[in-house]
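In the part that follows, the structures are each spelled out as structure tokens.
Coordinate-derived values only; no laboratory data. The model shown is predicted, which means the values in this text are computed figures rather than measured ones.
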Structure I
């Protein structure tokens, strides 16, 4: 059954991990179904405890990940139905539906509890916000822009 993608990102992730199925305990695997609205995205995020392998079931996705410092190299590709892509553990990655139809993917992860850190939420939406001055300097933008993003 398709997930509800009527949100700001235009996607929904339905996770199947040890929190949903206790039988996955000690098996070292979990799954996720990702539904994408037309031009929806699974925004930049990372899994601190798992590598992810993504298979496209329907549609076309532009996907990619960025290597660690100092290289920060983007590896990206357009995937179509049946294509597979791997996102290494701990690296920032994303998926974007480039089509005007819905897309569906299945992700397998190498941990019963992979965790997820959505970059924008962590940086701009932390509870106890990160100082505007710190973020303005880190992103090399005016402090007013940071304040606007945090609203």
Structure II
């Protein structure tokens, strides 16, 4: 098996980073543009109804912040961990909804709204895999964060 050279690793990491940025910016803007629907659907979730208002405000902000951090090379390595972690949390929520919730709320807005929850979970797992790949391919951990 051939080892990837540094240029190939960089191109792969940059491609994965771009996909995460597109995903998170799109998701955040969709939530912000249809904030009321997003908040109401969160409120219908038996797992999140007590926290719907704060979650509806913070999730788009977190998605945009992670996107910004991924775009800044100095923070990219750590931001990829954040992106992976956020996708893991979203995936755990989907599993909890599918396994334990008597009510399955509307999944999301935008182009992803046509997905079933199972398809959404598979989509998330794909991005989890991309996150792992980017982290493992990262040439070396930056020595100085600031």
Structure III
């Protein structure tokens, strides 16, 4: 009994490709991986932007000390510090505020997408180097100032 060429070609065509079930399994696996990875990625991005805020506060504190050495007093005006990007951090995720009470207190207030950082809130650094948080939801200085 000879199998015709058309039958062989038709049978081979049926064996090529993936079945719908196989594709659905792959989609389900990729979806599960994405559901696990995306929140971790978001947390990583918040932490990296927080590092920008910390560096911003440290630079502002150094400029405050320089201002005091030159003028005999601390400033409450951000423009007096002559920061490279004015009152915003390099990428604009934080805005600087200065308050004065026996020295100075610098606050990096969250801006734009960084407002999603409810856990750590705004970063605060005072004139004696004490780090703290403002407007936060459960974060600690130890975890938010790493």
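Quick one: helix-only ellipticity at 222 nm (-39500 (n - 2.57) for each DSSP H run of 4 or more, over all residues; to 500) came out at -16000 when computed from one of I, II, III, so which one is it? Provide the component values of the computation, followed by the final result.
Values: I: -3500; II: -25500; III: -16000.
Of the structures listed, the value fits III.
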- Item | Highest-scoring label, criterion being relative contact order in percent (Cα under 8 Å, 6 or more apart), among I, II, III | II
